[in-house]
Structure P
Amino acid sequence: MEDNIVEKPEISRVERPWGRFSQYAFNQPVTVSLMTVQPNQRLSLQAHANRSELWIVLDDSAVVQVGEQVLYPKQGDEIWIPAKTAHRLGGQDRPVRVLEVAYGNWRQDDITRYEDDYQRPAQGE
């Protein structure tokens, strides 16, 4: 798979007699992570050089920054984060879970941090 995916991949939405499903990657190399942010905590304001991310919000009460835009997504909302775009996930009054589908080369040393509440280094872990 190519690094630096900028365009959001097509998402298949399939209806069945019992309901429906959304398919975010079909036979593609992706990394899927379930992120949980504790109340009133947040990730670094960060970007990745070699991967784009699709966040699927599982709980209300999330605060998401993508570039300069701050969003308050609802459960089920999908947020596309192109490679090299600053982004951050935070929680408000309760834990927040987001399912992350990362397209591209997922490496921890790919992180550039612009702000961090925990004094972690600007690059990497």
Structure Q
Amino acid sequence: MNKIIEGGCFCGSVRYSFESNDYLSANCHCSICRRTSGAPFISWMAIPLTYFEYNEGTPRKLISSSQGTRYFCKDCGTPLTCLLDEYPKYIYVTICSLDTPQDFKPNSDMYVEDMLGWVKT
């Protein structure tokens, strides 16, 4: 059995876990990620839904576009996950909501055409 990776929101109201593996990851520079996070980009990891579970609390749902739904802590506002209609077998987890985000360097950048001019990759 692989190691279990854990994460959650800033205040601790929502916690999640998933089985460790070599998952796809990326920094997303799209305008929706920027607006929902208040940051220049969000770093995501794609986790098969069958490996992921919320262990504590229930995140609030935000339908952020016609193609996706984001989930965040209703108490502290931490962006946690995203579900995309295009890839229904995956949940996208914000890398910086992991307990050890330093262990999971994103391996690509996406929507670079939307990247802010002052961001360096």
Structure R
Amino acid sequence: MIAKVLIEALELHAYHGWHRHEGEFGQAFLVDLELETDISRAAATDELGDTLDYARLVDTVRRLFVDTRYKLVETAAATLAKGILAEFPTVLSVDLRVRKLKPPIPERLVAVGIHLRLDRGAQ
């Protein structure tokens, strides 16, 4: 039974960016995840140990995304997707969006970012 585990609009403060002030002060990012996994065992047992633990996922995403600084959102997103697949062997694919909420662009906009999908084995 293949399903998608969702983490939506996870707001993280990180120091990614090309400009010096982005690395110095950081900024807010939103991360959305869809993780494809087999939920057959969890659906049958109703046990947390048989599924992807949301709290563990969020802790992992925070660590992978915040602890290292990147100049490009593309690099941060690719590293995050690869890290999730490495740390969660039951995840078949990662579909994620990373949005920078206040990019250093003078025009008015809501966010900029990247949408990435990575399947296990396609790393």
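Observations on the model:
- Top of P, Q, R by FRET efficiency 1/(1 + (r/R0)^6) of positions 16 and 112 (r between Cβ atoms, R0 = 30 Å, to 0.05), largest first: R
- Read-out Cα Rg over 2.2 N^0.38 Å, computed value 1.07, structure in P, Q, R: P
Bear in mind these aren't lab numbers, they're just calculated from the coordinates by the rules spelled out. Given the structure is predicted, the values throughout are model-derived calculations rather than measurements. Cβ atoms are built from the backbone, for glycine too; each structure is taken alone.
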